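Q: Right after this note come the structures.
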Structure I
């Protein structure tokens, strides 16, 4: 008789494994030895039990419930699927620093930089693309474990629908409220909203560098989901923007955890899994996959915690080389001097170290002078912009360029090929530099994009002057500004 197929997430009975049987035998033997020692008066005082250690189980070579992936997660997914979710693990150095703070009783701040998946968009009772259809998103699953294990921690969702790495490479500081408290752990989920290609890789590099260079040296985890159809142009197959984050993960030592390898092949074999995985929404994952993503993140952190505790017990004797070419060469958590687009043997000006500046509509984005032709448009309190219609509508802003910046000034604006938005063009100028931004494009995606207006500007405060133009078609006469920004 062949075993029945059990999809991921199924919890079924299983025979007692050899490892578990051996463990029970060892425990029985140890119990007999302890009892005999007690009767003969040979018992000595046990070593002090510190946080995260169980000397009795360690002496037997067994992992106690304090260390390792929790059994319920192993039953639900199995080690094979958990391993498949690890696109890139890296050294875990930054993540272990965060876990060490938690183990010592310190509070941390966790932040999410993500798109509509992170805000819970999806299928609600047969209606696709519904705002906040999923209540228990992956980040809530993760935070539930962190809070129950270490006490209540600070959390902020800096997710914003219809945004990708290009937008967040400027505006993550605003959505996560960096000025209030720097994050210790940042979850970056942008696969669906990033177009496949070098643009996503470069933007992800900017985003990653600006987060890692904060004084508190936060950790980043790339969170990977997948969709049933391309959010951008057809013809790319199963590739998405997250695939272009792989070299970023490798180069900057960022763990990358993804749903695609464990869940997409079973779905391709069995299309009935579309309903539990996505419902009727082909872009946004449903509740079961949010739960899986959260559990995969928990499993990763639990294993990193084990590694950290073992390194603490061993005194990190073998953490770094004592001989060879890497002797005294590795600096944990170092941000490389070059980006992936710069050649090794060429000299370049220092890359930016200052966090970007971003003013979001309906938050800190205020016109420099009254602009009565522009109004605040907020859809579901998530997609907010300044909107106008008609040519010749002017608006001006001020933006700061910080010391240690790249000297770029940009405007975030809404783009779509849907005729219902009637999106047209806007010309913006900074000093002697100007650029025309077109809200209409041929891509299928409707997202907030970034147009770079000026480059190589020195630190200081600059004025941005913008005016709408006559559209290519008369009916395309509207424009939406989401933010002004610099880095």
Structure II
């Protein structure tokens, strides 16, 4: 009985569609792909109970084709989505202008951007964020809660933050604003070490990079650190222009299309630097960042410090669509000057170092510096009198009249590394001259959120070149090499 009922229902659907249940017209069977799509579109639009519009169905069909490629870099944009994407490529984002970090007390504001909605309404570095739009904030959910608060928002929309400042709870309702991320940040560190951070290879980033580099040179720069951490890429033409400061008349990369046809991308003209260069990278350095770092590494023009990069070794073209939108489509794969693939592989650093501050210290040494003084507070760190905002993890822990600091960080100050001995199950701390081993349950080790902290007193006893003091809630670590 159930089988009969199923057949009857099936026939009813076919009859409503105006088709014979047992045959298809020759015309339908021989229809080309475009007519098939149009035929199904009209069937759904005319007959489906939802009364879906043709425009919505077309958008869904396009998205289905894009999704079938299983390529995270090929995307279809509506007109509004395209505008948002281009704004993001140029370094803009919708937000309130804060950087978050966490410690044992919760998630706090590590930095407040100047002239941002957060600064104008009175948020301060060190404020602990309790809730966002009534949702409780923890270390594990902070990114998700913030994304949910921003989802569907436009400039002028408001979010509410509950803040703990000292023993007082305050509530702030803050308007969202399109913020411009500074493309280039430049500082002159002691001992003639120039520092130049590039947040993205935007259309005008090469001009800002050139101006900043010239300013550092005017201050008698002896070596240069180029920071590409968290740089997701951008325009290849911008990467070419920046590379021309260091590469002269050489190959930047080779691109290959689906047919195997190759096209060399050259740096025409250009100059070669007469000073040491160190490039900082991390797992978020991608695309044009990898193009630049890969070429500099292949030509041995720079030492790479950090962790393996993202591994986005493909390029996209943006093709306009009739409705004002666009298709961003992967068209080529690129290779470094030595023909090394990057896609799903990334750029392997010459010096593997984990942790933002530890990476910065290693880069500083690699650039030729001999002395390091690092001041750590809960909200920022100061390297040789130059302040950097936002530490990202708990900077230090007070326990039993001792100070515990992240193990990788203090070993970076010792110009050493942290390893693991599988046989003895012990942590290995070494700088090539001195080696010490510790169990993770040692009284000299604390574990917090998967990060190891080591006693500063213990490190000083094993590596006497490292000294430390703790004054006014600030840890000061110093070393000379």
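Q: Determine which structure produced the value 11 for relative contact order in percent (Cα under 8 Å, 6 or more apart), calculated from the coordinates; the candidates are I, II.
A: Attributed to the structure labelled II.
Q: Let me ask something else about it. Percent of Cα pairs over 39 Å apart computed as 32: which structure among I, II?
A: The read-out comes from structure I.
Q: Something else about it: Kindly point out which one of I, II the value 51, 35, 22 was derived from, the read-out being Cα extents along the principal axes in Å, for residues 132-227 alone.
A: The value was obtained from structure II.
Q: Another question, then. For which of the structures I, II does the calculation of distance in nm of label points 7 Å out along Cα→Cβ at positions 108 and 412 return 2.6?
A: Source structure: I.
FYI, it's all coordinate maths here, none of it is from the lab. Since the model is a prediction, treat every value here as computed from it, not as a measurement. Cβ atoms are built from the backbone, for glycine too; each structure is taken alone.
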